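Quick note: the coordinates plus some simple rules give every number you see, no bench work behind them. What you see is a predicted model; the values in this text were computed from it and never measured. Cβ atoms are built from the backbone, for glycine too; each structure is taken alone.
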Structure P
Amino acid sequence: MNFEHLIVHTKRQVGWLEYNRPPINAINWEMLNEIMVAFQALLDDPEVRVIVFASALEKYFSVGADLEVFDGIEVEGMREWLTITHGLVHRLRTSMKPLLAAIHGTAVGGGVEVVMHCDQRFASTDARFGQPEININLVPAVGTTQSLVRLLGRPRAIRFLYDGGLVSAEEAHAMGMADILVEPGRLREEVQSYGEELATKPPEGLAAIRNTITAGMDLPFDQGLEIEFDAELELVQTENFREGVRAFLAKRKPNWK
């Protein structure tokens, strides 16, 4: 599948969606719509078991929205922008496939907001994170007011968005925005390796883990237990569950469907 502002490819069941709008991956209308289409295509592709968000540019992950888009924008235009970005958030959070991020260079605004909804964020040690929206009198538009409070806690999330500045990869890791720090030259290798590891696991089980935790974390404990209860009953009906038990008892590797 060809895109003007993205590079999308698959390697050993790991699908990569890479921002590619030189010089700095500023997101315009066309790129935003391409992200939606490409992500849905990877979700729908049965050969793709894991999805990675990354950048094809050397020094930039993304600088977020192209501010020329916002120059003169009115309420209806912003409503359309938010409808798309929040629709993307919903697809990210309800994904049935594991989502990973490979973050390097400058990672600010909407481009990095997307990956705050991923399951594991790998960041090179040269990465810099930021949410500068306060500097143009906006809030982040890709669900980040909600994702950051869950990742960082309320005081840290508010302070980070109030400041509107950049933090190092080490600081982002300490805060909870990055999960694994990697030397710059090994970032893609490490993410691909972990993606391939996940691709060897049963897809229904991975989806159930992702859904029970993502949906359950915002519910009272007992309601979260109900999601777990239903997920377990669905899993026990799958052929992969039966194969997993048989393989364990026979002391062999399972053959997942």
Structure Q
Amino acid sequence: MNDNDSMLTLLKQIEFNTRRKPQMTLEFKMTENKKRFYMDIPISLDDGRYVLGLINMAVYNSIFNITEANNNLGYSKDDGVTWIDIDIPEGAYEITQINDEIHRQLELNDDVFNDIESNGYPIELLANLSTQKSIIELKTAPNINSPFQVDLTATNSIASLLGFDPQILTEEYNTSENKVNIITIDKLHLCCDCIEGSILNGQASSILFSFVLDAGPGYKIVKEPNVILYKKIIKSNLENLYFYLIDDDGNEIDLQGETLTFTTQLLKM
């Protein structure tokens, strides 16, 4: 092949790459962590090579960071002789919301102070934004010489989420040994059964789009990638598409009934 032929081939390739490609947008909405969408009219893809990419998506961060596996905190008001359990209801919490729930249950148990100096509550949970650790302050009741104690040793203790090692707290001021682990899942992957071109933990995967949970519990996550990563479609006929959400370990994610909306682009190469 001479130089003229090479140049002609290159120009044809450039023309093909910049040519306007046939495309179609597909919009979806799901409230479960997995759903199969059936097409009223199947989309035939046997006339060429097609790819699929995500244009935008939106969902509220409704992933529970407190479940029955990590929702317990025990306390004693008689120097460790007897203990009372506080079980936080399952949900998506920040530090202030956990503190509010602890206070609510202390009120139910009639374990609050009436004096202004103690602020009413014998247990106070705070966040140190500078160190990203948590603080548990224990107050002393007016008629008791020792402060309340907190037990973080239960198998379903909230300790690790708050950054504490398993232990019984007896000091008035306690700082966690580790950073708060309030966001238990860092990244989610939206997968589709009709594509290929991704690898997760060394294994072939059907990931269409990956995104970081950069909004706290209860806040909305909106993604509009500047660069759309298209994935090759491995079906010649789209009668249905199956989408599902997983974390970095491949575990399915429960949206807790929240709505995930997303728009994809089907493109012929």
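Among the shown structures P, Q, from which was the value 2.9 of distance in nm of label points 7 Å out along Cα→Cβ at positions 23 and 199 calculated? Going label by label, the one that fits is Q.
A value of 3.2 was computed for distance in nm of label points 7 Å out along Cα→Cβ at positions 159 and 183; which of P, Q is the source structure? It was calculated from structure P. Structures P, Q were shown, and Rg and Dmax of the Cα atoms in Å, for residues 191-230 alone at 12.7, 37 was computed from P. Using Rg and Dmax of the Cα atoms in Å, for residues 39-94 alone as the calculated read-out, with 14.8, 43 as its value, let me know the right label among P, Q. Traced to structure P. For mean count of other Cβ atoms within 10 Å over residues 103-110, the highest value in the series P, Q is held by structure P.
Structures P, Q were compared on FRET efficiency 1/(1 + (r/R0)^6) of positions 31 and 79 (r between Cβ atoms, R0 = 41 Å, to 0.05), and the highest value belongs to P. Suppose semi-axes √(5λ) of the Cα gyration tensor in Å works out to 55, 19, 15; of P, Q, which structure was it derived from? Going label by label, the one that fits is Q.
Comparing P, Q, where is relative contact order in percent (Cα under 8 Å, 6 or more apart) highest? Answer by largest value of relative contact order in percent (Cα under 8 Å, 6 or more apart): Q.
Supply the structure label, taken from P, Q, corresponding to helix-only ellipticity at 222 nm (-39500 (n - 2.57) for each DSSP H run of 4 or more, over all residues; to 500) with the calculated value -15000.
Considering all the candidates, the number was obtained from P.
Using FRET efficiency 1/(1 + (r/R0)^6) of positions 47 and 111 (r between Cβ atoms, R0 = 35 Å, to 0.05) for the comparison, can you identify which of P, Q gives the largest number?
Values: P: 0.85; Q: 0.00.
Structure P gives the largest value of FRET efficiency 1/(1 + (r/R0)^6) of positions 47 and 111 (r between Cβ atoms, R0 = 35 Å, to 0.05) among P, Q.
A value of 5.1 was derived for mean projected area of the Cα convex hull in nm², for residues 167-206 alone; which structure in P, Q was it taken from? Only structure Q yields this read-out.
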